[in-house]
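Colleague: These are the structures, in structure tokens.
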Structure 1
Amino acid sequence: MRSFTSSFDRIKKIRLIPGHNWGKVSLLMVGLTVTILIAWEMRVRAMGYGPSINDTPGHWAIMRDKLDSHPDAIVVIGASRIRFGLDHDTVSQAFGGRKVINLAINGAGARPILSHLANDKNFSGTILCGYTPSLFWAPGGPPLNKTMDWLNAYHNRTPSEFVGQRLVMVPESRIAFLEAEDLRFHNMIRSLIPLQNRGGVQIPPRFPPYFGEILADRQQVMWKKMETDPDLQQKVQEIWRALFSGAPPLPPPLLESLRGEVIEDVAKITARGGEVIFIRYPSTGWLREFERETSPRETHWDPLVEQTGSIGIHYKDFPELSGYDCPEWSHLTGPDALQFTRDLMTILQAKRSR
């Protein structure tokens, strides 16, 4: 019987590597790759995109970590309106240089974050809570699910996620094509070929395209193109109409129950020397009328402020806050946000000194 080794030797074939100059080939491929990336970066910037930190649970967690060493910080919670509409430097100056930590989450409910902070016995700072009616009072569904997902991600981070998030933010802050929403391949295809519901298959609702740069501190600044491009404004307005119009009004008993939870959380914070300040940002056009009809101030905002004993600043109560026009009905432009914050801080300081 022939041995296994001898049989293997007979059938073994030696693969010969072609005698090319692989060093030059490698350099050529590196050069070609760099050229393609530079060309794509130039193209993306020509489209109006700029470097922006991607909005992720990991980035949110980095901000939450800062609260451990700044228990008296100014903490921003809510949704995208307060992220677009609040200038951090102006707020910090108004509060004597205190740290501003932005924990607001776009398209998400603020109540779980409020409860999270209420149960943190080390927290004794000030909360600026942006109030967007349909998101603030959402009893469940995507707005609350998103908030809970981000909180769970914060509590269950792995060491690799902790380090990886810090590393990835360096190139994100410098390279425009790393924008993770509009410039994902499947999102680019979807924007070119709109899909329709069919045969029991429901296409998920489309969320607005990129229209704001996210800074390292999670403050968000509106894209210049949004301020001036009527087609882009109308595109986002129609998305808001589709997203918001599906939310039915809350039954009064459920609204009262949710308000009771907020009252309890605010009481925990104030008992430790902290405070909660509610801020109703402007909305305009169809969205303002929709919010007025489905979340009347008399049944939603007024009892919230009165029963929590908190300071509440509603834009309609102050001429200097009520004259703004949101280009896509929901968010302030960069220059408007700066002036709004200045006026807001003046009003807030007057209220706190009483």
Structure 2
Amino acid sequence: MNMEFVKKLALPVEVKEMCPLDGKAGKIVEEKRVELESVFSGQDDRIALIIGPCSADNEDSVIDYISRLVPVQEKVKDKILIIPRIYTNKPRTTGAGYKGMLHQPDPTEKADLFKGIIATRHLHMRAIEETGFACADEMLYPENYQYLDDILAYVAVGARSVEDQQHRLTAGGIDTPVGMKNPTSGDYSVMLNAIMAAQHSYSFIYRGWEVKAEGNQYAHAILRGYTNRHGETHPNYHYEDLVRLCDYYDEYDLINPGVIIDTNHANSGKDPLEQPRIMKEVLSSARHNDRIKKLLKGFMVESYIEDGNQKVGGGVYGKSITDACLGWEKTERLIYEVADLL
């Protein structure tokens, strides 16, 4: 085998013993999960707002950002349920570049996966304990989910992972809402097949065990735009796209139909300043069409303290080192504007 086995990593149970979740924090997580499940089941008519940096590259600035959401959530709590993004893995199309806190707790230093595992758990726990928010993360590696399974309120499966069977089956064993993105090709059927797989019970191999997943009734779609064969980005948040997804959901007969609109990535052409316009257009579509209104469960927004992005080591506090983000002032204004439209 052409690989070097560097060191054996701690088991999830061992990491949880090193960084235990106390009763108060556990209660916060459970309460947030129940609230979010109510949104996806239609019992709660608020929208979910999954918002935060493209990647969680610095613990202090991420906690600073999430702390700013606390008073905002209080003001919009009757209309919007905020779930902060703490994305500790960064998928890379070519494999090159910064891969997130899991790989590099310090982006300027070499990879250390054990330190990364501890750092990601510590950051999520700090958010719960200091801000009262249970947060979202992307499941880039299904076998790593157990390191965080007791502290996440929301899980996303990315566009490059949604076709992978291990991601689909693991999503079926997660007891919190899981969003399945459309693949980079934009093929809705791939995404809907992933949701169907996640909603059903299966036996499979996971971390060296034979396991049985009971199925996740809150697995749902995330539309993030797509790339055509020429490498050009195209959105899929327009009215016709949403009607088409409604029709697909009717055809597939899935539990708790729902969609989150990812306002960045290919939907915005990676221009974060387009995100407010996209949200407002989608809300207009929902007001015009009751099927869309029923299907729409919320939005995903890439936002940080400063507008834009910078290179690793750029030195600007709270500015993304991966995809460009919407800055705090524009973000705060956007949340209040959206609340007024609901």
Structure 3
Amino acid sequence: MIRFWLFAAVPAAAGLQWAGGPPVAVFALSLVGIFALVGVMGQATERLAAKLGPTLGGLLNATLNNLPELIIGGVALANGFPAVVKASLTGAILANLLLGLGVALVAGGLRHGEQRFDSGRLRISSSMLMICAFCFIVPAVFSLGTPEGTRDLSLEMSVVLVLIYLINVAAAVRTGGPATGLVAEETFVDEHPNEPAWRSVVVLIVTAAGLGFITEIMSHALEPTAERLGLSHTFSGLVLLGGAGSLGEVLAGTHFARKGRSSLLLAATVGSTIQMVLLVAPLLVLIGQIVGQPMDLAFTSFEVVAIVLAVMITRELIQDGKANWFEGVLLVAVYAILAIGFYHLPE
């Protein structure tokens, strides 16, 4: 019944926008609709991944878990909000590393006492996280001296990042996955063995189309809503859009933590963040060139600092191969502190 009412927010938002209703109400209903669609998309992805085997299923899950961020970012970019798209990417990264991992550690820690991670996979993930932070530092520093050349730099970097991702995928297929940092050692459990795979594919296609539709509505309501509530575009993109797009990872991470499946927990949070930098961000730069809304990877100073801090704090807390519920509380607290900082950041 609850899910039915959540889905009812999609036509309600469309009808309210068509009737010229308050932008704040349209925006709020759109967020509820995104919440419902992303949740169902995550469930369908897990079911399909369970039927394809550990390697292909893990790669599929890692790729499709970031589909909401790509759809939300692409629609917002097409509507002329490149700064909001950057903020939503920053928000998604912070939500995965701090909020998603933090909530999962709290949920898993309260049930199992402690989450333990494979040391080999942890080293690979930690190294790739540092590379991801490096990808944001270089354009930011470059823009201080040559702002007009940042766009070309970002386009060239995007090509390199996509190539790294493709090489990583090829290595995952060849070696079986875990050594690349993209695929977890554990496999997904097929809780619906009699359900045909095509049904999950249809659900993914329908929810992806619905997500694009509701995101288009939300994009039109974003600017008047931000003005009405006194929110900056950066804060709206970071907390609202970024949080909405990362909902699937937060829910998946919590689910795996409660089941005691630490490898899948790491893949749903840290692994998803790595893929977001290697694939989603460069794809949005390339999409911007296609739709005539150029976007670069030169994020604001506060965004870069927030991402680097999130990476460093996450590595520090999990580098010993184990984490408890209180460390999860600390990660959530850091997310709240950064969100408050972005709230008070001038436009």
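Colleague: Taking 1.4 as the value of distance in nm of label points 7 Å out along Cα→Cβ at positions 63 and 271 derived from one of the structures shown (1, 2, 3), identify that structure. Present the calculation step by step, with values, prior to reporting the outcome.
Modeller: Working: 1: 2.8; 2: 3.7; 3: 1.4.
Corresponding structure: 3.
Colleague: Quick check: 0.00 is what I get for FRET efficiency 1/(1 + (r/R0)^6) of positions 159 and 319 (r between Cβ atoms, R0 = 25 Å, to 0.05), calculated from one of 1, 2, 3. Which structure matches?
Modeller: Values: 1: 0.00; 2: 0.55; 3: 0.20.
The read-out was computed on structure 1.
Colleague: Identify the structure, out of 1, 2, 3, from whose coordinates helix-only ellipticity at 222 nm (-39500 (n - 2.57) for each DSSP H run of 4 or more, over all residues; to 500) was calculated to give -24000.
Modeller: Source structure for this number: 3.
Colleague: Going by mean count of other Cβ atoms within 10 Å over residues 31-38, which of structures 1, 2, 3 comes out largest?
Modeller: 3
Colleague: Comparing relative contact order in percent (Cα under 8 Å, 6 or more apart) across 1, 2, 3, which structure shows the greatest value?
Modeller: For this comparison of relative contact order in percent (Cα under 8 Å, 6 or more apart), the top structure is 3.
Colleague: Follow-up. Compute FRET efficiency 1/(1 + (r/R0)^6) of positions 23 and 151 (r between Cβ atoms, R0 = 30 Å, to 0.05) for each of 1, 2, 3 and report the one that scores greatest.
Modeller: On the way: 1: 0.05; 2: 1.00; 3: 0.45.
Between 1, 2, 3, the highest calculated value is found for 2.
Taken together, the values in this text are just the output of simple stated rules run on the coordinates, not laboratory data. Worth saying up front: this structure is predicted, and the values here are computed from it rather than measured. Cβ atoms are built from the backbone, for glycine too; each structure is taken alone.
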